Every structure is written in structure tokens, then in C-alpha cells.
Structure I
Amino acid sequence: MKEICAPAIALLHRLGDMACFLADGFRQTFRTRRLAGKVLRQVYVIGANSMFVILLIGLFTGLVLGLQAFYAMSMFGAQGMLGSLLALTLIREMAPVLTAVMITARAGSAMTAEIGVMRISDQIDALEVMDIHPIGYLVTPRLLASLITFPLLTSIFTVIGIFGGYLSSCVLLTLNEGRYFSGIESSVTMDDIQGCFLKAAVFAVIVILVCCYQGYNAHLRKDGKGAEAVGNATTSAVVMSCVLILVADYVLTSFLL
């Protein structure tokens, strides 16, 4: 019986530890000095440095969606609904999910490795010796910056995706651009946009929590020591973040629909 309950107890312990880690990250917002400069730097690192990949993925996502949807809807003579389909698909699902996944791959992995190296090289211990709260110094700026950058990048992804759909369906194919944009105008509501921003904010918290937590506790891993532990922590952070993004997306969608 003990062997059966041990994994469940360990999971509950890990979840509780992560919840305390996140709560401490938010609490340090009111205790960390000169926080604005640190947040702006992380906005640049997480947001501005991810701009190119978001633009690229958003454009080709819109191109592919427009192309596939045009031929699928042509079978039923419903090409006029293509703008509605593409816009709602991007706003409700693909833009927040793909943006979060791409930021995880580019910025999340980097922050896990950075914090993990600081942990195994005793730099975090040095911060504590200097009376600098390590979570307030390392986690809180990234957490606040992600709450700013994730919704902004999701908005950019959506706009570029709609433009990509316009290129593939109206410029390359035969759809009338008036029907395309009128479909978007008639179908997209403020509730859809608010739901998109809510998902982006939730995904931001998930990514920063998982990536920072894995890096911060890299020295406690049992599957390696030193550089190996940092590499394993980075892999775990990316995989876990992507899985939790998809799980959270399903849960949020079930409430928002």
C-alpha cells in the first residue's frame, strides 16, 4: 500500500511546492527594489527577441489555414465563411497555444538553463548571502514580463495569421476580399478576444512557473548532477510546459464556450 501511495504523495508535495514558489514570486512584486528595470529587460528578452519567430510562424499558420479551409469549404459552396472560420480558429485556439509553445521553446528553455547554471554554480546561494531574495531577483521580473508579452505576442500572431489567410485565399486564390473581411467582422466578438487574452495570461504563468521552478531546483534532480542536471531540467521544463499548455487550453475552452 505504501508503494502505491508514495508516487501520489510525491506528486502532491511537488504541486504544493510549485504553488508556494508561484505565490512567493507574486509576493516579491511588492518587496523587490528597482523592479521596473528588471521587468523591462525581461520584456525585451522574452518579447522582443521572440518577435521574429512569432511573425514567421503566424504568417505560415495563416497561409496554411487559408489554403486548407478554402478547398475544404469549396466542396460545400461556403467560401464566404472562410474569414470567420480562420479568425475564430486563430483567436480562440491557435494563436494563444502556438505563441506559448514557441516562447517556451525559445525563451523558456533559455531561462531554465540560465537559472539552473546559477544554481549549480552557487550564484543563487551568493544572492542569499548578499540578502537579495533570489525569487524576487530571478522569477518575479520574468513573471511580470510574461504577463505583458504573452498577450501582446498573441495579438501579433493573430493579426499576422489573418493576413496570411488573406494572402492565400484572396491573393493566391479566388476569394473576394470583401467577403473575407466581412466574415471576420460579423463573427468575432469581444468575448472571443477576452478569452484569447485570458488564455495567454494563464499560459504565461504556466511557462514561467515550470521553467523557473525546474531551473531553480536543478540541483535536487536525481537523474544527473551538474551540467547534466541542467540539461535534463531544461528538457523537462519544455516538455512539461507544452503538456500543461494543452491541458489548460482544454480546461479554459470548456469554460469559455
Structure II
Amino acid sequence: MFKFFKKKFIKYAMHGKNNRIFVIEKDNIYKLRRSIKGLNISVVGNNNRIIFDNYDKLCVLRRQLRGLVICIEGDSNMVRIKLPNKFNGTMINLKGEGNYFELNDSIYPLRYNCRFFAYDGGQIMIGRNCQLNDNLYIKIEDDYKTKHKIVIKDNVFIAMDVIIRASDGHSFLDKNTGYPLNEPQDIIIDEHCWIMARSIILKGTHLCHDTAVGAQSLVNKKFEQPYLLLAGTPAKIIRKDIRWVKQGYGTVMKMNGL
């Protein structure tokens, strides 16, 4: 999919009225008045904003944004990216009106093929120093009057092939009234959580800080207690009072003199 977008949007192109790219340098904001060669941005609509925070020099900005594709279709959308970040086949796609995407700075590069989709007024916010691995898929859509969000707070580790969705994509209707039953719901992932490979995080999920989710789990409800190990489909509490670290088993044993 990234190859398609790269081919189609290889040029910096903005179509519509009052679309702007801004850069922030030491709390001062400037409008970018010239195109950046090789920057993969396509905007179709009106009153859209793209903001790059912690801007240094144009040549540095171009280098830092290599591997990033931004596609906006609609009005009054905003993308805000705080640098430094390093991208590798990363795609941000906003469609509809009033969507918001925020990515804070990180010491970890985004691994290959991370994709973010916000449609119909959804919000995606990712905190500082999150480690996002290959084939991450995050999507929020189908908002109506109540706007929903996906919030991933600081220092979250997400392994490869994880799916995070705050909506179902299709509707279940009440047979008698025709009223849709499956409204999107917020997803909140608090600080220092670990989501292991091929897990699925669905609408209504809240992971309290320092929670670990086992590989190939499906999480679809709130877990308000910290220091949990969750696993299963649907996920349940496997163990309480755990604390996870990035070091492997052997390293931790040596660190503890065992």
C-alpha cells in the first residue's frame, strides 16, 4: 500500500483554499512558504493544517521527513508532528472533516509500514518516546456527533503486526428501529504499556499504566488496575503486580547477580 501512495503523492501538492504548512522553531511559528522537494504530502480540501514542531533547517527537515507520507482529503484537519522522529514507510491518512493527528518526538524510529487513519472527525494522539514496530495499523472512523479518540501515552512499546481500532467499520442495526448499535468508543493506552506481537486492541479499551498484553491477544474492555499481565481472546488478567522491562531474561538475571 505504501508503494501506491509513494507513487501517487511523490510531489508536494496542495489543492484547495487556506491550506498551510507551519514549522515551529523555539516556540516561534512560521508558515512554510516554499515547497520541499521529495516531501510526500497531498492535501485536497480547505483550511487544513500540517505543523512540524522543533524545526531546525529546511535541509534537516527534508531529511527527517524522508519515508513519511501524509494524505489529507477534506476540510479543517490537522497533523502535528514533533521532531525528532524517523520514518520508514509511514503513512498518515485523514479523510473527512475535523480530524486530528499528533505524533510526539521519539528516540526510537518508526519501523516499516506504520499506518494511521482518522476519518470523520477522529483523533489519534501518540506520546513521547513510543516504540512502534512493523505493520502497525491504527484507525478511527465513523464518528458522527460525538467525537472519539485513540490516545497512546508516553513510553509505550508496541510490537509488530498490532491492530488498534476504535470503530467496527460496519454497523449492527436494531431489527425494529434500524438504529445503529455499535458506536465507536475511545481507546486509551496509558504510560509504559507493552503490547506484544499480533495483538488486537478494540474500541472501549483502557489499559492502565505498566500493563503488558500477551501476543495474539484481543482486548476490548477497560482494565483500570496497573501492573497487569493480560492475555487471551478476549484478554483477561493472567497475573497481577508485574513490572516489565526491555532487557531479556539473561540480562536481567545477570543484573540481579543470579
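Here, each number is a calculation from the coordinates, and none is a lab measurement. Because the structure is a prediction, the values reported are computed rather than measured. Cβ atoms are built from the backbone, for glycine too; each structure is taken alone.
Among the shown structures I, II, from which was the value 4.3 of distance in nm of label points 7 Å out along Cα→Cβ at positions 60 and 228 calculated?
The structure behind it is II.
Check the numbers for relative contact order in percent (Cα under 8 Å, 6 or more apart) across I, II and tell me which is largest. Intermediate results must be reported in sequence, preceding the final value.
On the way: I: 32; II: 9.
Comparing I, II by relative contact order in percent (Cα under 8 Å, 6 or more apart), the maximum is at I.
Who wins on FRET efficiency 1/(1 + (r/R0)^6) of positions 100 and 196 (r between Cβ atoms, R0 = 25 Å, to 0.05) among I, II, i.e. which is largest? Before the final figure, lay out each step's value.
Working: I: 1.00; II: 0.35.
Greatest value across I, II: structure I.
For structures I, II, which has the highest computed value of distance in nm of label points 7 Å out along Cα→Cβ at positions 124 and 236? Let's see the in-between values first.
Numbers: I: 1.2; II: 3.3.
Structure II gives the largest value of distance in nm of label points 7 Å out along Cα→Cβ at positions 124 and 236 among I, II.
I have -25000 for helix-only ellipticity at 222 nm (-39500 (n - 2.57) for each DSSP H run of 4 or more, over all residues; to 500), calculated from one of the structures I, II. Which structure is it? Walk me through the intermediate numbers first.
Values: I: -25000; II: -2000.
Going through each structure in turn, the value belongs to I.
Figure out for me which of the structures I, II the number 16.9 belongs to, where mean count of other Cβ atoms within 10 Å over residues 140-147 was derived from the coordinates. If you can, show how the numbers build up before the last one.
Working: I: 24.6; II: 16.9.
This figure was derived from II.
Starting from the value 2.2: which structure in I, II was distance in nm of label points 7 Å out along Cα→Cβ at positions 164 and 180 calculated from?
II
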